[in-house]
Every structure is written in structure tokens, then in C-alpha cells.
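Rule-based calculations on the coordinates, nothing more; no lab input. Quick caveat: nothing in here was measured; it's all calculated off a predicted structure.
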Structure 1
């Protein structure tokens, strides 16, 4: 299936985002491990990119040369990307039942041996540099594909991220979009309690990137910024700061540092499933 770039209505994207969160919940609960908070915070971003008509891909031919490239640099949220790829037909959805089980090809982080995964990630700070290499090679070869990289905000503590930002702007990679999942939390604490990232927008602009801030849970806003990003005339790469909530969609997880990596109890699982299912129904 070749996915052409045709805009999809927000109702469908919302339905897919709800299914994505439910799939993530099921997989992590079944496996007894997983980074659920960050997977939930980026669910709307992934749904908008993959289902909203912004990525060209071919699930029957994952190495199609004209495909757009997507890198999940915050690889600990890999189950969210795996859930999307399963839904799109890169592999059977039933295989996700083996997630993080002995012998499974699905570990806790993206692996390029899995169809639809561009590169291994999870060692934070490397995804943007790899994406910049893809964008630069595409520009040099006259290719039309676009490269998207999704980073975590805690990941932005890595010096390699800022080296990549400087390199990307220097080479005027207008075919590159970096999205920062700005949920303001990392594994230890709230980001601004660890090492302040704000004013993040000014820092990105100072490094030469066209920068916009958007609600990472507003499908309309996300769709608008990605659409403008593809149509803009600027020679600069685009940075999208997506303000999100860690654990989005489940009341007792939202904004709680302890849900960076945690598995719901049986009682919490039932509550979370009811809330996510109700949310999905209300958005239809």
C-alpha cells in the first residue's frame, strides 16, 4: 500500500490516536514493562503524521526509495511506533502480543530489522544526527523525500542534539523537520527542575532553525503546522515544539513523573482501558 499525501479529516486521525493508546496499554500491560508515559504523550503527533496525509510510505515495500523518512529518536517510546506500523500493515498486529517477550523481534526500542523502522534508536541524542544525514543525502541527490525526527525534550540535554542542530541549519536542510515532544518530564524529574531547557524556542532560533510552538494534542494545530511546513519557502529546517502531557489520556498518569516507566496494576489497567475507550468513542 502506497500512502499518498492526501489530507485526512481530523475525526479519523483522532480515532487512530485513541486506538494507538489502547494498543500501547495492552502491549505494556501484557509484557509487564515499557515506557507508557512518553508513548501516550506522542500518540497524537504520530497519528497526525502517519494517518493525516503527511508521510509517503509503502507498507508492502518498506524500502521504497521515494518514501518519506521518519525517525523516532526518543526510542524508549518505541511501542507507540510499533503500534502504528502494525496497524498500517507492516506486520501482523497479532505479533505485538510478543512485545518484550523472549524470542520476540520487538524489544523496548526501535530496531531497523523491523519493517518500517529506519534506524535503531534509544541511545538518546543520535536520531537527529542520523535524520540530518538522510536529509542531506536527499538534498545532494535531488530527491523529493522529507525527513521527520521526533525527539524527547529530556533528550535535548545531549550535546549531540545541539551539534546536529548547528549542522542542519548550516546546510539549509529545508527537507527536514524536527519535532520535540515537550512534555516537560524526563526519567528523573520535571525538566525545568533538572536543567532548564526554556526558553527552548529562542535557543532553537539562535541555532538557525525556523521554530514554531504548537499544542501536541490539538490535531487541528498539528495538521496545520505540518501542512505549512511542507508548503513553506524557507531554506531553513523546521523545529516544532509540541507541548504535550506525559501519560495523556489516562487521568492517574497525566503529568506524573512515576509513569515514565511503569506498568499498571490490574485495577489501574481496567480504569485506563475504560478511560481510553470512552475517549475514543467520544471523538467519533
Structure 2
């Protein structure tokens, strides 16, 4: 009888611990606002030591101290599973996944030319994008966007000081970035400061903006860049209609047409180990 009681107690403790762990992936009350005056609520800031400061090879340098341009980087989904729809801003596991993932491997690409600003926010869980959760997923994404919006407002008021800036995003956050640009930048005075917008990993329509065109050549500014990558022949697994009228700029030759760019035009990318630069690794075509 004692063994059964002990087993039951251990199982209950495990179950309670599991619920506590899962509950930590929760959503704050709607009345709670994230305080973006606190450095801990930013995954990257120019004067903060963070993963956006890193470079994959020695000869590359972090030039944020002298950069003349800012980048407002909205990180992709790192809240992959849980019982709630939006992540807590201070969840250590999610923040660690964000920092050693997208901040180091994506946001850091800008540190040679830009000051990097990347807010933490109560991101929507990955399943928010599944068609079967469309209604609840939209609510979670709308909630996440309010944090992104407030972070951008704080950036404009306290950090920007009239400097030119880039908007950069990937995946879930390209959805937020498109909305942010529509609300604050497209056809508004702030557009004069926009260098470009990198809207990657999502279906961005060519009609999403009224005054900001698609970039069509290397070096063009006051425009936006969009693409999403798939393996060759992967069209059968793409959700029907999702990419209709989506824009595409080839990231190898920077052309907005269907011209093929071979791996010889690939100048480099980094592996997840972030310890080298791999060149001539991929080819690409807009399709």
C-alpha cells in the first residue's frame, strides 16, 4: 500500500510540475502593458550586450557604435508549444530560444551597418497560423501586435532621434511588420526615414502598401523586399491560394522577376552553429 501511495504522490507531483511549466507559457492579462523602458524587455539594444552583437567570423566587426542607420527587428516565432495562446514576456526558455536562434542568426546580420533594436513581445503560439484555429489564432496575433506597436512607438520616441531606419522581420513577425508599416509609415511623414523593409518568410502581397513599392534592383531604397523559401518542387505542400499575388525579390540577384540565380551568386549564410560563413550554398528563383 505504501508503494502505491508513494507512486501516486510522485505522479501527482510530476503532473503539478508539468502544469506549472506549461502554465508559464501563458498570456498576461489584457490590461497589463509591457514596459519598454526596461532593457530586459528588449532582445537587442545597441548599448546592451546581446546576441545581436555577434559575428560568425573574426574579420567581421560589430559596428553599431558608428552606424548611421537603425534596424527595428521583429523576431520570428519561438513559442512553439504550450497550453496558452500568447507567451509570457519573461519566460526564460522562450527568450533563450529567441536569443540564440533568430537574434544571433538573423538580427546580427545588421550589426555591421545598423544599430539593432529588437523588442521582446508576447508572441502568438505557432498553432495560431493553422487554418483550424483561424479565429482564436487571429486574436492571439492581434494581441501580440499590440506589443510590437508599443515597442515601435517607444523606439520612435526615445531612440530614433530622426535617424533613417530599416524594418526587418521573419515569419509571424512579417505579418506584424506589414501591419506596422501600414499604420505608421506607408504614405506618412515617417516614410521619409525608411531605408527599406525586409519582410521575409510570409506571403506579402504586392498590394499591401500604397506608397511603398517592391524593390527591383540592388541598392534601391524606400521600398520593400519579400520572399519565402521552399525546396524545389514543394508547391504541392503550400496552402492553396495563400501565395496568390505574393511578391518576391530573389535574395541572390535582387531582381523581382523569375530569373534564375545560381549558387555562384550566393555570397554567404551562416549555419546554426554560427561559426563560419558558407558561400555558394544555394540557388534561387522566384516562382
### Query
-1.10, -1.26 is what came out when log10 I(q)/I(0) by the Debye sum over Cα atoms at q = 0.14, 0.15 Å⁻¹ was calculated for one structure; which of 1, 2 is it?
2
### Task
Using the calculated result -12500 for helix-only ellipticity at 222 nm (-39500 (n - 2.57) for each DSSP H run of 4 or more, over all residues; to 500), pick out the matching structure from 1, 2.
1
### Task
Determine which structure produced the value 23 for relative contact order in percent (Cα under 8 Å, 6 or more apart), calculated from the coordinates; the candidates are 1, 2.
1
